[in-house]
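Undergrad: Structures follow.
No lab work stands behind these numbers, since they all come straight from the coordinates. Owing to the predicted nature of the structure, the values given are computational and were not obtained by experimental measurement. Cβ atoms are built from the backbone, for glycine too; each structure is taken alone.
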Structure I
Amino acid sequence: MSDATHAKQARSGRVKKTAKQATIPQPPVINGSTGKAVSNPSRPWRLAQVDPAAKPYSTGDKTRDKAAVDTLAAELDVLQNVFYADKRFKLLVVLQGTDTSGKDGTLRGVFGRMSPLGVQTVGWKAPTDHEQAHDYLWRIHREIPGAGEIMVFNRSHYEDVLVPRVKGWITPEQTAQRFAHINDFERMLSQTGTVVLKFMLHISFDEQRERLQERIDDPAKHWKFDLGDLEARKQWTAYQAAYESLLGATSTPWAPWLVVPANSKTHRNLMVATAVRDAMEKLKLRVPPGNPALDGIKIT
């Protein structure tokens, strides 16, 4: 699949979306390499539909793309300040993807300029014994953002479906049940003022090999490497199939998935930053009205 070009327009550092990208038919899994949503519910959704090397939001020049990311990061910093003051909404950003797909890099590149006062992150690991003593969404709900806050999940509650499914710890019936639980959970969040943005960072098998090898070859990156990554890589096909069923089952009008072509780190950040910026602008954020009681007060 060749790189799509229909959404690469950039003016004054602001990347625009086309009319096609603004339309989300059912089921609303957004193919990030074309900007289109899956429109035929009767056909299984396939990650192969998304070219991980595509750059639909690119200006065609890496230097300009990096400049656009910087501009977007500055815009997000301003929006986050008003978002925090407004306090009518909460924002939950979910970053999912295979090992080395760029979740940490997205956190730094897109959200790194925002004030830590109103932005938090959680990197989800395997549940502890205490967490396993509760339902699998218990620990997730504790980290949902409050009014005016932005929470970014590095991995998420979807790990509690992906890993058990691939490992064979849950049945197909239990998998479907968890999908239903998550949809209801995210619907409740949406109905109570939380905007849910979910990004699947999609890289190729070859790109993952190169990134893992880089971690092995560079001693300064050994801390990023885990032998378990190699075991997960052996199950690449199983994980891709699990992601496909997950995307199809849990992309909803209130919490749609955007599949981001992520072989290019710069384009990945450009696409995620644009989506977050657009979502925040749609909220029509405003600073609270002034306090009349402060009129005429002079500080001495």
Structure II
Amino acid sequence: MFQNKNFCFSFCFLIISTLGFAQVNEYVLQFKTPLQLHRFLKYSNKSIPLISAHRGGPTTGFPENSTATFANAIRYNPTIVETDIALSKDSVLVMMHDNKLDRTTTGTGKIEKYTYKELQQFFLKDNEGNQTPYKIETLDQVLQWGKGKVIYNLDVKKGVPMKMIVDAVRRNKAEAYSVIITYNATQAAEVAQLAPDLMISVSARGKEDVERMENLGVKVDKMIAFVGTAEPKAEVYQYLNGRGIACILGTMGNIDKSAAANGDALYYKLIENGATILSSDRPVQAGKQATKFTNDKKLKSRHIKIIKR
């Protein structure tokens, strides 16, 4: 009996030790200069498909817009992190999608009613409403974390001045891994004027949209195009990709639901049809299909690396 107990203890210790020292891969995106990022994101028939983790890729235990969640996302595939920026009462840029705290934190009320220090009394909640140990972070903290790990797609919430975002990117020397999301030609022109070296995500579904922005001073080589949350016609991809503009298709919502119901191979088909980036609420599943496409086409990039932890 005593020998059996010793055997059990040794066996359990071996399992725990093995699990404790199991290696974890991190799939990282690394760029030294903004020019490297521009060249990487410019569309070509050698472009590697990527997944943009919508709101950072929240899942059970990992809340949206948190670096803990971003770290979890890059365990599965190289990731563009789409993340949301709001403004506190004392003008601190903080990571938050909603204008109210209720859904995503243990707090209540509008975020603009709280100073950053006051916001630190609350904890973030995951999508199931469970409290996590994570706090609301600042854009500075997020940009510092992301260097050498991800590309950020920065979604600027209503009322947040674009100049504050550009200043934060400059302050943290994050130009080589940051893209700023805009929703119309006027916003795109503002960012292009403030920071002509930064990549801009523009809303564009064809020649007319692109030429409108060009006329306002937005350079094509700084554009990636969000084409909507429904697959566009083939000619949209033909025009945009033909101009070297990579396309982001938003699969969050109906397309993600369709893939969950009918099979994840749908993501592969969407990439094959012309989408370079899929913005998804299912980044792990979509990422597997992006990786399959990359392997099938034998695509490579020196900017994508696997780090073992």
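Undergrad: With FRET efficiency 1/(1 + (r/R0)^6) of positions 107 and 243 (r between Cβ atoms, R0 = 35 Å, to 0.05) computed per structure, which member of I, II shows the largest figure?
TA: I
Undergrad: Determine which structure produced the value -11000 for helix-only ellipticity at 222 nm (-39500 (n - 2.57) for each DSSP H run of 4 or more, over all residues; to 500), calculated from the coordinates; the candidates are I, II. All intermediate terms of the calculation are to be shown ahead of the outcome.
TA: Details: I: -13500; II: -11000.
Going label by label, the one that fits is II.
Undergrad: Right, another one. Out of I, II, which has the highest value for relative contact order in percent (Cα under 8 Å, 6 or more apart)? The partial results should precede the final answer.
TA: Numbers: I: 28; II: 22.
Biggest value here belongs to I.
Undergrad: While we're here: If volume of the Cα convex hull per residue in Å³ is computed to be 185, which of I, II is the source? Before the final figure, lay out each step's value.
TA: Values: I: 185; II: 161.
Computed on structure I.
Undergrad: A further question follows. Looking just at distance in nm of label points 7 Å out along Cα→Cβ at positions 203 and 283, which of the labels I, II belongs to the structure with the highest value? Write out the running numbers ahead of the final one.
TA: Working: I: 3.0; II: 2.4.
Once distance in nm of label points 7 Å out along Cα→Cβ at positions 203 and 283 is worked out for each structure, I has the highest.
Undergrad: Quick check on the output: 0.90 is FRET efficiency 1/(1 + (r/R0)^6) of positions 171 and 219 (r between Cβ atoms, R0 = 35 Å, to 0.05), derived from one of I, II. Which one produced it?
TA: Numbers: I: 0.20; II: 0.90.
Structure II accounts for this read-out.
Undergrad: For mean count of other Cβ atoms within 10 Å over residues 99-106, find whichever of I, II sits highest and give me its label.
TA: Values: I: 21.5; II: 16.8.
Ranking I, II on mean count of other Cβ atoms within 10 Å over residues 99-106, first place is I.
Undergrad: Still on this model: For FRET efficiency 1/(1 + (r/R0)^6) of positions 75 and 131 (r between Cβ atoms, R0 = 35 Å, to 0.05), which structure out of I, II has the highest calculated value?
TA: On the way: I: 0.45; II: 0.95.
Sorting by FRET efficiency 1/(1 + (r/R0)^6) of positions 75 and 131 (r between Cβ atoms, R0 = 35 Å, to 0.05) in descending order puts II first.
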